[in-house]
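Down below are the structures I want you to see.
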Structure I
């Protein structure tokens with residue numbers, strides 16, 4: 001039971017690892033002086049209201065934009081580009097998996113639609129044949 005639970009948790013963690021390794025996102029930070037005022041993921045951070053016009057020389061506020069890139073080069077190769085060993089493995093694996101899900105033919109009952117003849121008299125009593 002513990003092995004199944006460990007397997008499920010490990011599978012879930014691996015799925016999240018693959019998901020988060022391919023997702024890109026941005027982190028926007030707003031500093032007022034040296035103090036971090038606001039941080040935002042996927043959108044723009046709100047200012048502190050101390051932003052000065054562009055004509056003034058001193059700026060006490062600054063914005064930092066940090067882009068975290070995910071993996072964007074996933075290798076998708078064609079079946080023909082694979083080595084012969086890989087092609088044989090994939091073909092045999094696919095065939096064996098599809099063979100598992102084929103429906104089993106129903107048993108053929110040859111006398112399913114046959115109705116027995118009408119009995120006119122009890123033959124065992126007539127011939128006096130009894131199982132002892």
Structure II
């Protein structure tokens with residue numbers, strides 16, 4: 001898994017192009033304030049150990065959220081961090097599991113619409129630990 005975490009004072013998106021036919025049609029715009037956004041790419045090699053990868057994702061997101069003084073987390077599928085791509089079924093399963101577990105730890109969690117390219121607009125302050133990359 002590749003994980004780019006960015007603290008955003010403002011993060012907004014609008015659905016643009018649907019990329020996976022079997023997912024529901026969504027026409028959505030949303031804005032989140034004071035959030036840690038995880039740009040996440042599940043890789044093919046993660047599929048054999050999805051539970052462990054999910055746990056590492058959660059630990060990294062919690063750590064970075066604490067460092068940026070936020071309880072708000074956004075999970076965003078971003079398949080542009082590696083040449084290796086996991087299946088969308090496993091990716092979605094990891095995202096759903098991570099969302100549930102983060103909620104159970106008192107985080108406000110959301111996912112961007114899965115299976116879509118999005119128009120993104122964000123404000124990310126230039127401060128220490130506002131941008132962190134991890135290879136999990």
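What follows is calculated from the coordinates using simple rules that are stated; it is not laboratory data. From a predicted model like this one, the values you see are computed outputs, not experimental measurements. Cβ atoms are built from the backbone, for glycine too; each structure is taken alone.
Given that FRET efficiency 1/(1 + (r/R0)^6) of positions 39 and 87 (r between Cβ atoms, R0 = 35 Å, to 0.05), derived from a single structure, equals 1.00, which label among I, II identifies that structure?
Details: I: 0.10; II: 1.00.
Matching structure: II.
When mean count of other Cβ atoms within 10 Å over residues 23-30 is calculated for each of I, II, the greatest value falls to I.
Out of I, II, which one gives 19 for relative contact order in percent (Cα under 8 Å, 6 or more apart) as computed from the coordinates?
Details: I: 19; II: 42.
Label of the source structure: I.
From which structure (I, II) was volume of the Cα convex hull per residue in Å³ calculated, if the value obtained is 453? Answer for the origin of the read-out: I.
Comparison across structures I, II (criterion: distance in nm of label points 7 Å out along Cα→Cβ at positions 31 and 111) gives the highest value for I.
Suppose helix-only ellipticity at 222 nm (-39500 (n - 2.57) for each DSSP H run of 4 or more, over all residues; to 500) works out to -8500; of I, II, which structure was it derived from? Traced to structure II. Given a value of 3.8 for distance in nm of label points 7 Å out along Cα→Cβ at positions 103 and 119, calculated from one of I, II, which structure does it belong to? Of the options listed, only I reproduces it.
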